[in-house]
Structure I
């Protein structure tokens, strides 16, 4: 059973949320997207590893950003909002020692939790074929190391199980149970292929569960309320905003190429005023003015 947080940290806030209800987490790949999620009323944000890798380096999601890069980029996002954020940590970027360093780096950057997956590097998207799994015991060691490394006991360690698409449903269930036994706070049940599988997984594994509602993958589309009925505590939408943005940008660029102007596309753009409100531009300007008034420049003698 997931314990509720007792401290005042964002990790504790996330634990309290998850204990109270099923939490929907839109995926963010940069700080303004996370700020928009917070502004529109979401109480937690998911930082997509694919979004960071695709959006920062233009790489596919095969582990081509290192731990330091991932932690730094995730930190920009986490510190731009007040709501808790969890972030993809791939395979932990190595074995037990590397996992421990990853946990501490993510904590320092202000994350409320992370998830580790049981794939062999180079990892692949959870909804693609061709993945390989590490041994159960090796993953248990990683989970235990992650729990040992965290400085804030509320920092959430989530174990992602990719076994469904590789070794079948029964293996995924067995691994989920053993990952909980190793100390995981929650299980990320990846690539379930039907509503019934999501339901059976919740019944057979128990504990706090996270569902991935990525588009164009192996899982059917269920609503947050449906997942709540099945017993899932977190539902992430990792690449939805990224995909919508890229489709919109493609249309915009095609229009620019064809017409040589975007005068007719202004109604599809965020205004300068809306962006500045999101970024709280006036607060920076006011601070600059206040400092200038406190310490005015004097004429040189």
Structure II
């Protein structure tokens, strides 16, 4: 099978980024979301990001126009079901993801491959709610998708080699690099990254350093491009908490216990950049530490 049509479910930051890079690689893309408003916003965001690439001379104006022509949107999940590869990219909520895959089942073509952009949830478990676990795998892009070069491909226990190979060809066509991960909680990148962020939050919680001191220390002392608390705000504190909970529950090790301060921020609705407040306040001017 030659994959030519890509379905993306979810028009948020990850979904619109995935659609962006797929369209630039000359795939026909259809984005589905329950909200027409989200779809309009996603199309606008893709156009803005393509404009930035034109200004930076990474793509031409004709490539920009062609990519935008490749992208269609819909609120009808059934229309996405007729593509060759469907990548689910909704919130890190296992029950929501399972409901989406269950809803797709009656409409799918026999050849269609299913994938999830989950950053932590068991691929084997998600695949088990479908009629094609052998054609299901994790397809985890890094954020922001148009910039980051890595894609984790995660086969479940039933995923066949043909499915993996076909998805690897897609990643190759995007000009990105594949890291194969086995199906363990949080896979490779987030198994290492999110506990580091959680430890930085514990460092703040215990009063070892301020937000500014912690981020400055990691940027200048470890040569990180962003401090861990700044990065947490960028990822979304709700996503960080969800991944820590998957690690804690899946591996049953107390070293993965989410920091109570992280839980408190999420309960307050301080989710980072997307809610304009997290470890930094983004509401007015330059971001200011909230602690």
Structure III
């Protein structure tokens, strides 16, 4: 705790750190609760620091448009290693877990779906030219997934059996060769709408806020549903698509399911790169489960 205290107080003379509790830590950042009312997020690498810069630039605009609580950075500082950190008043509500939707009642699910639809409409109303001017990248998903496929062929395929290789190849081919999947109007998206970034009122189960905007991008708006499908399930995602007025939700679900497969491939590759066997095993298990469902 002492290094964090020194870093904060050095950057912001007059701010006294009386207490601190680590709220979470990942590959990208570490978050502390400071003095029982502030959340301070510290970048752990250059990519995370760059993502924070993106949030610093655009969140003030999002705060004026989005109907739910999102971080408002009152403190923006720099660590000894040059990486950025930010501080903001803790938002009301409790954070969900990735699988929390499983224990929601149908009524609570319906309320959350309506709120998420409102959030998506809000964020996608932001001008893409404004977002780009604030450092939000324009992402060509076709190029991203072609590169991912090439990495899978090079690094994964020599190690895995033919059934898995065929399945993965079929999934990439289905996406890359479908012209309809690449005809869309780019929109600003949050990019990481997983339940563990949803703040919920403990009593009413109503959505109170959303955090962690570091993965924002301008791309295919259907990509926003990736973690919704992965963590909340097909029925929940289908209903959300319907509420948002999607003309062909079933067709869209098939496209989003491809994004889920690609996310597992990315997870496996990251596990191989970092030497984390559990990531590789978890990603393979998810792909195997997909294969089993596809076989009926």
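Nothing in this text is a laboratory measurement; each read-out follows from the coordinates by a stated rule. Note that the structure is predicted; figures quoted are calculated from it, not measured. Cβ atoms are built from the backbone, for glycine too; each structure is taken alone.
Distance in nm of label points 7 Å out along Cα→Cβ at positions 181 and 269 computed as 5.9: which structure among I, II, III? Traced to structure I. Structures I, II, III were compared on FRET efficiency 1/(1 + (r/R0)^6) of positions 109 and 205 (r between Cβ atoms, R0 = 25 Å, to 0.05), and the highest value belongs to III.
A value of 4.8 was derived for distance in nm of label points 7 Å out along Cα→Cβ at positions 157 and 213; which structure in I, II, III was it taken from? Answer by label: II.
Given a value of 17.7, 56 for Rg and Dmax of the Cα atoms in Å, for residues 93-220 alone, point me to the structure among I, II, III it was derived from.
Going label by label, the one that fits is II.
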